[in-house]
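Below you'll find a set of structures to go through.
What follows draws every value from the coordinates through simple rules; no lab data is involved. Since the structure is predicted, the reported quantities are computational estimates derived from the model, not experimental observations.
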Structure I
Amino acid sequence: MSLRNVLLSERMAPSLPGLQKSYPDLIFRTIPMEGEFKPEYLETEILWMSALSDDLFDRILADAPNLRWVQVTAAGFNWILRPRLEELMDQGLWATRSVNSFNIPIAEYVVAAILSSARRFDELAAAQGRREWVWLEADEIGASHVVVVGTGAIGHEVAWRCRALGARVSGVSRSGAPAEHFDQVVTPDRMHELLADCDSLVIAAPLTPETEGMIGAAQFDRMKDGSILINVGRGAVVDTPA
């Protein structure tokens, strides 16, 4: 099967010249996240999306007769699932995600967030904006305890970076099996044992029925004052109102 018509999310437009050069036989079009629906969108065989409104996505799923492949640029997949997509998948449509594409950038973001909190960068930046010299007592990552919920590829990248800075790193996983770069790994039912002396709680878990809302009031109550939460997994893993 030869697929030629590719529809890209508009935010991927900067990649278009390189794609056209690498794949001259393919026809690339872009679609905005929101806006007028154009008939040419229905010619697509491959939908490569990073962001798209539900209305436009549903219209393509319903009315594009030759759609054969939906590729998302994110590692998470649940946000595009819906009955029509699952029906098409049962009929042979491919739906794929970008596994491991963002492991390193996300891990670096986590380390940056921990450093920013420990070194009180927000307060220093505010003082700089006031053109005021201040002395602030700061913490060191090397004296901290980082708890990572999810010991998969992203959790692994977070763990070794934090350990390289001297932190003690604990993990939480469904199996509780030992994992490289983690000082210890426990199952979710034992997570409460780690929270009392946790300085940074990092969520790197997928959204499943088991993880939905797994971080909430009970967990926050066990954490000490000054500890921080960094969620780089799915939003619904955390009970935000709590």
Structure II
Amino acid sequence: MSDQNDGVDRRSIRIDADVEQVWAAWAEPEHVKRWFSDDAHGTVEPGEELVHTFEGHGEHRYKVIEVEAPHRLVLEGRMMGGEAFRQEVRITREAGTTILELVHSGFGPMDPDDETAQGIDSGWTMALTVLKHYVENYFGRDKTTVAIFRPARFDYDGLATQHYFSAEGRSSWLGPVAESLGGELARTDHEVCFRFRDKDGVLELKAFGSSPEQRFLGVRGISWSGDDAVGNSLTPDLTQAVDRLLQALN
């Protein structure tokens, strides 16, 4: 569930795990890098700093403002464009499940139909889906990530309808990889996340950008299998798949 209003993104997700596990996955660097960033370090104490590193995309630095472990964490930082933001997470227990509520502010007034706003909404939906899958199924395991993105000109609706949401459309460019997909975990207007059965993980089909001239498409596969060879075998398969998708769009 999500809501965007006056530059504030609010969303929540139910996770079948203990509050302490959800807190660890969200707050503690050794777990953050197992589902979200490529690396993470820092100390979860007021006045300290947390750093999330994304290979090829730099670092996100957060100042720790308030900590009420394992129920509330408030961070502040700056986006890559320089704008300040504030991120607050609350974790509570209700009716036998754990609820994570995220409030992320600092985007400035946004039109819900704006491409950037839709990208933020879709990106957080995918991220929290991966968090949930990690905590419920693979908590404590290290991950292997293969992400293949390419700049491209495309229409979001056409890309999603013809190539992402349709089983036949996916198979036409994913090839053998499509046979490894399990059930759908989450879907937005133009992105979708599946179980990746053979890899003990997830596969995201992604599309994002800020304008028709600055759009990207691609895939991100995450495996918690513990097999060091997964990355070597998956990289060429996903690279070829994205190349086929680009050819289909041209």
Structure III
Amino acid sequence: MKNLSLFLSVLMLVSCLLLFSAHSHAEKSLKIGSDEWPPFHSAGKSEKDVKGFTADLVRAVLRKTNVKIAAHRIYPWKRACAMVFDGRLDAVFTTTETDERMKYCHFPEEPLTDFSYVFFIRKEDEGKLKYDTFDDLKGHKVGIVSGFSYTEKFVNFIKKEKNYEEAYVGSDNFKLLMKKRADYVATSRRVGYNHIRELGIGSKCVALKKPFMVNYLYVMFSKKTVSREFADKFSVALKKFKTTWEYKELIDKHNW
């Protein structure tokens, strides 16, 4: 019995040391994932060249805390989430808090930024289609992105109505809109305008004024490889960085 107790104690100690070692290593050099979501982040000319407002912001804050980035790559959103949940990635951004994500990841108290979700429609439908309540969406197809976190009320509504089309990347929803396979596209106002500019359809789409969702966006750190203390340290550094001229220059650079 004594031998068993000793064995279990040693096993617990070794497990704690291994976990501490994993956290310590990751917190010096992070493996980061994001999805293709301009203007927040998008692929640049190389895997190491992820561009966008939150990409620049996270890099700046990590630099202030003397943490290196081992890799920052673009993945489909669902894959990025799965990889940070199981520890293949140390951090993923930009994301909202959900019960599932908080089960596997640490969220800093300080958000990267806030954002509002609106509906985009074809310019030719302006005055015909509107959004005051979700009932205005009845009988119309709504384009959404697979794996994104929308409000429970919105998701329940479109599932009940069975009036939605799912795409893996947001720009595909605007292609559906132009082909009249969707009548509304649900997306961030900033992201939507970025998509229509890149697709060259700025004169053919318009955003409805009233948002259907306002939320905050964060970095999430894998509980497998990053400690709660590190997430708190990042939060403090992020909040402090937002008071600097460097942050103001970042805001101006990205027209945020």
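Comparing mean projected area of the Cα convex hull in nm² across structures I, II, III, which is largest?
I
Which structure, out of I, II, III, was relative contact order in percent (Cα under 8 Å, 6 or more apart) calculated from, if the result is 17?
The correct label is II.
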